[in-house]
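As structure tokens, here come the structures.
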Structure 1
């Protein structure tokens with residue numbers, strides 16, 4: 001059985017109390033054959049200073065093209081892996097600074113189409129003994145373990161559907177681009193890349209790294225790019241190069257654009273208005 005970490009998606013909720021949860025690993029990807037049973041032990045950590053009761057449940061998840069996550073009941077998606085999952089125990093009681101083990105299994109049907117299947121295990125912790133007069137909900141925290149299973153043969157593919165520019169409305173505004181990408185394969189992808197601006201002589205005059213994102217099979221993601229100066233007026237070509245995990249193949253697209261006014265450099269923070277400590 002092949003098992004590798006696929007650090008694609010971690011779904012924490014804000015900590016609202018003094019009990020703080022951690023889960024290890026937060027994300028996993030495994031490859032299996034139809035009819036196989038997979039087992040994984042998770043370490044659940046209470047790194048807070050109060051005891052915590054952890055309740056476990058299953059779910060599905062997806063997202064819209066902008067990457068906004070939607071949580072769904074288990075078994076909602078046709079690619080749901082949560083419908084094959086079972087876990088034990090259903091509840092953990094952890095003392096302060098203590099850890100416990102949660103085991104889940106995936107029993108795969110004998111007839112499964114090739115491709116990626118995914119699901120999520122929610123771990124919701126609450127203080128079993130909240131202070132008098134304080135609502136229990138104040139002491140809740142929710143974490144998640146996301147799991148993927150790939151059924152061979154895996155077919156990778158992708159294409160850039162569009163590269164849409166939005167010129168700045170004011171001199172201090174950046175030039176914005178939206179890269180529309182579609183996963184045309186049958187497996188979840190870890191997508192990354194770069195955005196370049198080239199002048200009429202073909203020289204690269206600006207470059208922006210595109211942060212790594214997940215793209216589910218068949219899905220479209222919109223990747224925002226913010227271009228800042230200094231950049232003088234002129235005619236340019238925007239070039240985007242993306243890689244979906246194949247070291248020998250990239251996908252690319254370009255788009256000519258004209259900068260009618262100078263693109264300003266980002267404003268330096270004023271004294272006393274720096275970033276977060």
Structure 2
């Protein structure tokens with residue numbers, strides 16, 4: 001096992017004040033107040049917080065005071081969240097969901113429980129026999145605990161506002177049409193509202209504009225196809241309704257910061273790729 005594919009570190013919040021992006025999944029654990037910025041979308045946090053990011057998301061953490069941040073990093077080659085989805089249902093809940101916030105608050109008890117597993121991971125000798133299995137077990141426990149806690153906070157369970165059905169309908173429409181339709185007016189027309197009205201409602205609910213959500217959904221699908229399949233970049237471009245590979249690569253790089261080819265090189269092709277033929 002390559003130790004660079006899995007690690008736990010402690011860093012000052014000052015370390016994360018500048019935007020960074022890499023090929024790892026990250027689990028951040030910290031206690032304080034401030035702002036999280038993911039792909040240039042801002043989220044506020046207060047108190048004991050856990051925060052999840054996926055490969056090549058643009059990440060920045062700004063704290064009102066200097067705080068210590070524990071971060072667990074793992075590469076898809078060390079632990080594939082798609083391959084292990086039956087054991088830990090974290091893909092689409094903790095990671096890779098454009099409709100859910102990437103962070104949530106923890107009770108003192110749960111915060112300490114996760115922190116204890118971080119400590120156990122740091123104490124494992126990576127060169128000992130079965131260390132990889134031990135580390136994966138600790139990671140699965142952290143993901144399972146976090147999935148359990150976030151599942152308690154799902155929007156469907158906490159929002160009873162009259163307009164929630166309309167917001168849910170927008171989400172369903174994006175899932176149905178994002179490959180072909182990427183314009184705000186298309187979705188506003190289907191919902192029988194003006195583009196301005198839809199923008200205000202979506203912004204208040206998701207903390208991002210409808211156009212940003214549509215773009216994120218396209219990028220999320222592109223990342224999935226690049227990482228989880230053996231399709232060529234040209235084939236993926238066609239499937240996502242781009243005119244050609246060049247326009248797809250330009251679109252992808254503008255949002256992610258690297259080309260689709262570089263993304264595949266850094267993240268690798270998943271062990272589940274053959275399931276997506």
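Here, each number is a calculation from the coordinates, and none is a lab measurement. These numbers come from a predicted model, not from an experiment. Cβ atoms are built from the backbone, for glycine too; each structure is taken alone.
Values for this structure:
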| read-out | value |
| --- | --- |
| Per distance in nm of label points 7 Å out along Cα→Cβ at positions 202 and 242, the highest-valued of structures 1, 2 | 1 |
| Origin of the value 17.6, where mean count of other Cβ atoms within 10 Å over residues 34-41 was derived from one of 1, 2 | 2 |
| Among 1, 2, structure where semi-axes √(5λ) of the Cα gyration tensor in Å as derived comes to 31, 25, 17 | 2 |
| Top of 1, 2 by FRET efficiency 1/(1 + (r/R0)^6) of positions 170 and 234 (r between Cβ atoms, R0 = 35 Å, to 0.05), largest first | 1 |
| Origin of the value 0, where helix-only ellipticity at 222 nm (-39500 (n - 2.57) for each DSSP H run of 4 or more, over all residues; to 500) was derived from one of 1, 2 | 1 |
| Which entry (1, 2) yields the derived value 0.65 for FRET efficiency 1/(1 + (r/R0)^6) of positions 122 and 178 (r between Cβ atoms, R0 = 35 Å, to 0.05) | 1 |
